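What follows is a set of structures to go through.
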Structure P
Amino acid sequence: MTEHGLSTGRANLDVFAETLMGAAENNRDILVLTSDSRGSGRVTPFGEQFPEQIVEMGIAEQNVVGVSAGLAASGKIVFAVSPACFLTARALEQIKNDVAYSDRPVKLIGISAGVSYGSLGSTHHSLHDFAALQAINNIDIVAPADNYETRKVIEAAVDHPRPLYVRLGKKPMLDLPHNNTELEIGKARLLTPPRLDSDVAFIATGETVARALLAAESLEAEGITCSVLSMHSIRPFDEVAVREAASHSRVVVTVEEHSVNGGLGSRVASFLMQAGIFRPLHISGIPDEHTVAGSQFEIFDHYGISPSGLSATAKRLLEKAAG
């Protein structure tokens, strides 16, 4: 299956589980802790193959994080797997104190993130996690955009020396261009050909990146030049890449599956303003309201996080800039 020349891969969650199993084959120190989420986290096969390397904690996210921190302190490589909406809300104190403040390199895996649980409503949406975790010192935050980024992030996570939060969704993802670049946590990926100037810079993260790329392709067909950055890392934040993209574009559109408050867009806007780079900017995300219910893509479309919606946003911003 292809969409605009991009092939459809698998859900990032499946790639996470497969990559982790491959790493665990040669490393008995890798442990998985879950909160009644073996199935939803795709780690049931992991438990069957490595029954001594998985611990089911039940629906007790605070215990998952606290025990993970203790195991990490004893030298284990711990992946704590739990729905993002609960992991970063119910267990926020444990993330702050047991993991980040205590400097334990736990790998917190927020599954079914963003609006993956779309029809279950706002209680099951994790649209606060970037904001909450960015306010906590000493935890890296990553949201892979496709299967390639997920695989590389999980491979890197095994030896990552700091606390790490990885945000994963449930839907099969489009395979994005790699441009023969190696993924590094903290380094954004330019998905479009390098150019000295462009009309629009799309700076997107996670499962919205593909939609930004498709929007860019449709705009290019109309003669509107675009660059697209995959900001898989919210922290460390690649200031160099953002500065380069914004400085060489007329307008900037950030895109995320998160509240418009405290996420990628807020981080980009704050950085550009303080760096003295003034460009018309629009934050595309979920507005400050109780989110509508529906599938992930229905919610995206409702809030303009679709190729057509992002294209229209970019055009309006360009018109405003021309002014």
Structure Q
Amino acid sequence: MKLPFFFKKKKSISINKIFPEIKNNIKINNVTTLDKSKKFDLTFFDSIKYKSFALTTKASFCITTEKLKKFLPNSTEKIIVKNVLFELAKVLKKLYPSADTDYPDISLKLSSRVKFKSVKFGNNVLVGKDAKIGTNTMIGANSIIEHDVIIGKNCVIGSNVILKHSVIGDNVVIQDGSKIGLKGFGFIPIKDNNFKFPHIGRVLIDDNVEIASGCTIDRGSVDDTKIGKNTYLDNQVHIAHNVKIGSNCMIAGQVGFAGSSTIGNNVSIGGQAGISGHLTIGNNVKIGGGSGVVKDIGDNQVVMGYPAVSFKDFIKNWKK
């Protein structure tokens, strides 16, 4: 099944209309990440952490810095700037002008039991244009399913849930009051103003995931936010844009993930822990409650504390 892209380009723009220093007038096909880019796409490279993706990107154009340009292929034209994310935000704003604010979905209508014969709806459920809901799914009162959202089979969606810019797998449970697919926290601070960073990504939730009440899962900025199979989230978990969480993870209440972190499979995280942005957490990792993770963690480790250290070191320091 082809997954929907929720934001349509306002118009096609040639690269030299945005960056006059570029000689040619090739039209930008898409704006995406280094690893997903194809010919005629525009991408961005702002951190050495993504060097391996930069070396093999297929993008025709890349916004980057003087220091990082040497890691890009010769086939990629380099657009040298001082602030990569600011220039990227300006491009996204031109191509997707509605993606920097979550406007109400004016296509919403009361759920139709004629259109969705095998779905059970509570009172006052609103469904947007071209939304798809699988058989034997239940949706609680006052929930909102916005345009083009896909919900799989045998799902349970609680009351007062909002789903937008999301694709939900089969056998997924989303409990009351959770908000999924909203715009993330992203802006570029500039003098006397903050330039909002448009978020054009999605939330992709795999099969057999359970999301407890009051959770917030932001859609991706340029990439997608993803949650793997059989992962369970406790109440009031916050997942920021572009976060990738693997399969069979157990995440306790009030855990917060900053943007663009990647979490492996079989990871357990105790309540009120915080995961900083752009980190990689390996497989089979256990993170103690209240911990602050500020650097990458390899496979099969147990950590705790702020900053999080190995559990043995944490106990040793605690006893002092």
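What follows draws every value from the coordinates through simple rules; no lab data is involved. Just so it is clear, the model here is predicted, and its values are computed rather than measured. Cβ atoms are built from the backbone, for glycine too; each structure is taken alone.
Odds and ends about this structure:
- Structure (P, Q) behind the derived value 3.7 of distance in nm of label points 7 Å out along Cα→Cβ at positions 36 and 284: P
- Comparison of P, Q - label where FRET efficiency 1/(1 + (r/R0)^6) of positions 60 and 132 (r between Cβ atoms, R0 = 25 Å, to 0.05) is highest: P
- When helix-only ellipticity at 222 nm (-39500 (n - 2.57) for each DSSP H run of 4 or more, over all residues; to 500) is computed across structures P, Q, the figure -10000 traces back to P.
- If volume of the Cα convex hull per residue in Å³, for residues 84-147 alone is computed and equals 81, the structure in P, Q: P
- Distance in nm of label points 7 Å out along Cα→Cβ at positions 172 and 196 from the coordinates reads 4.3; which among P, Q: P
- Each of P, Q could give distance in nm of label points 7 Å out along Cα→Cβ at positions 100 and 156, but the derived value 4.2 comes from Q.
- Computed 19.7 for Kirkwood radius over Cα pairs in Å - originating structure among P, Q: P
- Structures P, Q were shown, and relative contact order in percent (Cα under 8 Å, 6 or more apart) at 17 was computed from P.
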